[in-house]
1. For which of the structures 1, 2 does the calculation of mean count of other Cβ atoms within 10 Å over residues 18-25 return 12.0?
2. If relative contact order in percent (Cα under 8 Å, 6 or more apart) is computed to be 27, which of 1, 2 is the source?
3. Comparing structures 1, 2 by volume of the Cα convex hull per residue in Å³, which one has the largest value?
4. For helix-only ellipticity at 222 nm (-39500 (n - 2.57) for each DSSP H run of 4 or more, over all residues; to 500), the calculated result is -26000, so let me know which of 1, 2 that is.
5. Looking just at distance in nm of label points 7 Å out along Cα→Cβ at positions 114 and 154, which of the labels 1, 2 belongs to the structure with the highest value?
6. Determine which structure produced the value 3.6 for distance in nm of label points 7 Å out along Cα→Cβ at positions 106 and 194, calculated from the coordinates; the candidates are 1, 2.
Structure 1
Amino acid sequence: MRSLLISLQSEFYKSRKTLAFWAAILLPVVICGLITFGFYTNSEKILKMNYPGMVLWMNYSGGALGVMGMLILPFYVIFMAFSVNNIEHKNDTWKTLFAQPLNKLSIYAAKYLYAVLLIFCCLFLFASLTYLFGNLLQVLVKGLKFNEYSPIEILSKLYLKLFLSSLGILSVQFIISLIWSDFLKPMGIGFIGIIMGIILYTKGWEYAYTVPYSHPSMALTMAKGKGTPEIFTQEIYTSLIYAVVLFTVGYFIVARKSVK
């Protein structure tokens, strides 16, 4: 455990100035801020609709959720997985990293766990800012009915599903970024994967859940019309299986790098 904590701390210090780190903070702030500004500037039209609290929250939060599930989250995961491993590729420090008096598995697990934590922090901020900015709109615009409904439970479950659904993509891209050190291959494969996943799912292929790049879209779409969403659905189980299997495969890849 001590080796894992030391390695995690090291990952933080190495990446705290990278775009991948700051994107976890800036993406939620910018996107939620823009959606809130859009609601505020169109408040007169929204007031005329006279939406009840639940519908108002769903329309407001749906903007961020839709953008996240289809595009931003998959692209962020792909870029972040590349960035975490590119630190070692760029500086050619894999052997140096494993020469430390720390457990090899802990060093590798810390890199993967750090990537998982960045995704979690990003989505946690999305959920939190959605709730806070929604309540801010209630204060700024008299007549809105945000206060008639509490979205905390449904937002928590939806963003938890997004988080779990992203682990499959992360695991695939983590492996790819371990194998190839250049930018184009991991990003190119990831981009093709996202397009393929969206197409397979939107076309209704029954086995789309086997493609990890389709999991975020499936996690959100399956929740429509069901009230409080069920968390552990087919695509979530598949995403977790990908994460466990590919985490193990990735360790053996990294362990071989250490003795080159």
Structure 2
Amino acid sequence: MSTMQACHGHNEACCNIPPVVTSGYSPKGSFTEYDGLKTYVTGPDDATKGIVVIYDIFGYFDQTIQGADILATSDDTKYKVFMPDWFKGEPCPIEWYPPDTDEKKKNLGAFFSKNPPHGVAEKLPAFVKTLSAKHPNIKSWGIIGYCWGGKVVSLITKSENNPFSIGAECHPAMVDPEEAKGIKVPLILLASKEEPEDKVKEFEQNLSVPKHVETFKDQVHGWMAARGDLKDERVKSEYVRGYKTVLEFFGKNWK
């Protein structure tokens, strides 16, 4: 199903990430502001590659912030990581998910109407331009998105204005195989058991770029971000494996 194997030895550092904290995580980075957006920033100042993280609809959660720190501290290649707050302090309450009542469904529908993924995709080129001006040592950019953010990754990496050299989608929402046809950069997609298997397979088949597509068959939508129950040892191990797999793909395919 994939064009590469996890932990293939390309970069040994990719297989040695910091110990994952199950609760009470202390962020390694700090918050600053770019283009009026509060942004979590982590990683070395002398990095020449930058990663923009598009969180899921639940915003800044410890699991997602810890993931950003893992990306910034786990590879021989230095990455500076930026996670802007597109929801401006108003993320979706995690209690709305899963949407198993009519009220939750209504609330989620209203949230997505207010925060469509294409709106963020359209703003990303200007946001990256601002980051590049503030951090001129960063010569190329990658992007990783979770759930709702995964959709953003598909939209921007197929755009004529795409500023990214590589992309990653983790348990992406609204998988559309047609979008894969237009994606222009290497892409990794890690699916959960809750993404439609047929659409994930078709998405992979439609990618014409270097790719790694894998389904974590016993994990729920959101396991690498806000919905990851890291106190569960199986979830924790697959959270770790997910980040290792992303780092391996970036190490091999980000030119």
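1. Answer by label: 2.
2. Numbers: 1: 27; 2: 23.
Structure 1 accounts for this read-out.
3. Values: 1: 135; 2: 119.
That would be structure 1.
4. Numbers: 1: -26000; 2: -11000.
Here the read-out was taken from 1.
5. Values: 1: 3.8; 2: 2.4.
Between 1, 2, the highest calculated value is found for 1.
6. Details: 1: 3.6; 2: 2.2.
This figure was derived from 1.
Every number in this text was worked out from the coordinates using simple rules, so none of it is lab data. Here the structure is a predicted model, which means the values were calculated and not measured. Cβ atoms are built from the backbone, for glycine too; each structure is taken alone.
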